[in-house]
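Heads up, there are several structures right after this.
No lab work stands behind these numbers, since they all come straight from the coordinates. Computed from a prediction, not measured in an experiment: that's the story for all the values here. Cβ atoms are built from the backbone, for glycine too; each structure is taken alone.
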Structure I
Amino acid sequence: MLGVSSKQKLTLVNKKLEDAVKRLHEVALKEGLDVQVATGFRPQAIQDDLWKQGRTRPGPIVTWTRHSKHSLGLAVDLFFMVNGKADWGIGKFVALGKIAAKECPELEWSGNWKIAREFCHFQLKE
């Protein structure tokens, strides 16, 4: 079941993305993967601040662009709940990416990208 926080985050993204993520969650749950939403819509000011990290201010680089689909409400970052704790296991994302390709063709999984690969990131295809 999608948690309250995940449901709230989905209300701020594009309706087509919201519906696709809900469908992905339902199918993944049948496969034993409890998918939740870590991040959905992100205001441009926050995206700009994240971009500065590791470049003009201390910390590791955490984003590869100032023009994220998050700022348009067209992307989500997901995670898994396992025994009541957040899990970011790459193997689970590989399985989820395969589910998305089959069940949610409108979604693009950045785990398939050649550069700037981010396993938790899903966005609407252009």
Structure II
Amino acid sequence: MKTQKSKSVGIYFLMGLLLLQGISAVYGGASLVLDPSGSTLQMPLSLLEQSPFNDYVIPGVILLLVLGIFPLSVFYGLWRRRKWSWLGALMVSLALITWIGVEITMVGYHSDHHCSWFMVSWDCYCCL
């Protein structure tokens, strides 16, 4: 009979970060897709003046899928002990770091949420 080892504290921490990231991005991405003006999230279109986007539809879709659904899938993979989930967690971390870097480059540094989400992505990376 096979016995399963219990998950370490680090894995639970990583899973918690992925769950936080996924839920937040699903909410934010869905809000931007449903309201491309950004007013639901109190994000004026003027933030996009230096970007290639006229509204928040494309950023919302990317946020919803890449930083929302994908991290939740990786969370599930870690929960079910799937081997692919470790690579998935690394990809989520790198995607979040890239998203924040591109966002700061395109729209500038406007709030401390950039720093907070960068720390989440770094913590995910360190848990690997």
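Suppose you compute helix-only ellipticity at 222 nm (-39500 (n - 2.57) for each DSSP H run of 4 or more, over all residues; to 500) for every structure in I, II: which one lands on -11000? Mind dumping the intermediate values first?
Values: I: -11000; II: -21500.
So the calculation was done on I.
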For FRET efficiency 1/(1 + (r/R0)^6) of positions 58 and 106 (r between Cβ atoms, R0 = 41 Å, to 0.05), which of the structures I, II scores highest? II
Could you tell me which structure in I, II was used to calculate FRET efficiency 1/(1 + (r/R0)^6) of positions 50 and 74 (r between Cβ atoms, R0 = 30 Å, to 0.05) as 0.95? I
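Could you figure out which one of I, II the value 17.5 for mean count of other Cβ atoms within 10 Å over residues 66-73 was computed from?
Details: I: 17.5; II: 20.0.
Working through the options, I get structure I.
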State the single structure among I, II that was used to calculate Cα extents along the principal axes in Å, giving 61, 25, 20. II
